[in-house]
1. Just checking, which of I, II has the largest value of relative contact order in percent (Cα under 8 Å, 6 or more apart)?
2. Which of I, II yields 1.32 for Cα Rg over 2.2 N^0.38 Å, for residues 72-151 alone, as computed?
3. A value of 13.4 was computed for mean count of other Cβ atoms within 10 Å over residues 64-71; which of I, II is the source structure?
4. If you work out mean count of other Cβ atoms within 10 Å over residues 104-111 for I, II, which one comes out largest?
5. For volume of the Cα convex hull per residue in Å³, which structure out of I, II has the highest calculated value?
6. If you rank structures I, II by mean count of other Cβ atoms within 10 Å over residues 32-39, which sits at the top with the largest value?
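FYI, it's all coordinate maths here, none of it is from the lab. Values in this document were obtained by computation on a predicted structure and should not be read as measured data. Cβ atoms are built from the backbone, for glycine too; each structure is taken alone.
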Structure I
């Protein structure tokens, strides 16, 4: 029997301070705070480890959640992975919305990188108070470009698997402004 997924229920990350995190996502990204779950015992393991689990509405049924774990060592990041790799990306309506978001985020005193052109979308990047890298992206690709990328994806993953070098099937992505 095949599994029939409906959507991602939520994606959870750790945070340093649940209230600060909720306030940041409400203020900077205009997300609604939808619910909090707090326990003194982990339901799945029964470990006596209090936590606060907060859920933010990222739009269209997408939920971003965070855990504050006061009895755990200070959170860090995977030092073996470059800071640009692990990130949370959100879609905005268009390039005007991206530019407006950049100005708004910079007005919060945050450093913003971009817009960076990825060929089929443009993005800006910044960090939340927990050190999580955030991306806002505005799609710019055409249906034809998306179909072309979909068509070459299987060949690209096979070539990558063999060579561990970037296949050139979609090199045109980087030849645009």
Structure II
């Protein structure tokens, strides 16, 4: 099961979720948790014994109400598709359209974004603010890696980004 949680950030949200996973004999698998602008956002893969699913959902609904959260459950039926994963890093001066330009190329080549983290950093020498995007992407089996590098390099030149693809 995948649980998505959104709401005002405060201490104790993760502990309360973990307690309910434990109380229902579940196992906390993969997760991504973030604090953005005083909001908590989390997505958690939980493995539960078949007889515990409804009780877990009911307990999370109680947390949802008491902690002012929005929760959504998705039951996963099939395993994740196999494919080669690579890292993609982009760094440059911030400007509108960077994320769109990169993801447009990825979509065009049928590359799946598994994770993406963005942030701002200070440039080492000048101190100017740089936009940074780190992706983990899954390549389709028949994709020519040189084609992906060529397309990303073109975007990098157009937007003055340093684009690195790590095989």
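1. Details: I: 17; II: 22.
Biggest value here belongs to II.
2. The value was obtained from structure II.
3. Values: I: 17.5; II: 13.4.
Here the read-out was taken from II.
4. Values: I: 12.1; II: 14.9.
Top value of mean count of other Cβ atoms within 10 Å over residues 104-111 goes to structure II.
5. Working: I: 187; II: 144.
For this comparison of volume of the Cα convex hull per residue in Å³, the top structure is I.
6. Details: I: 12.4; II: 9.8.
Structure I comes out on top.
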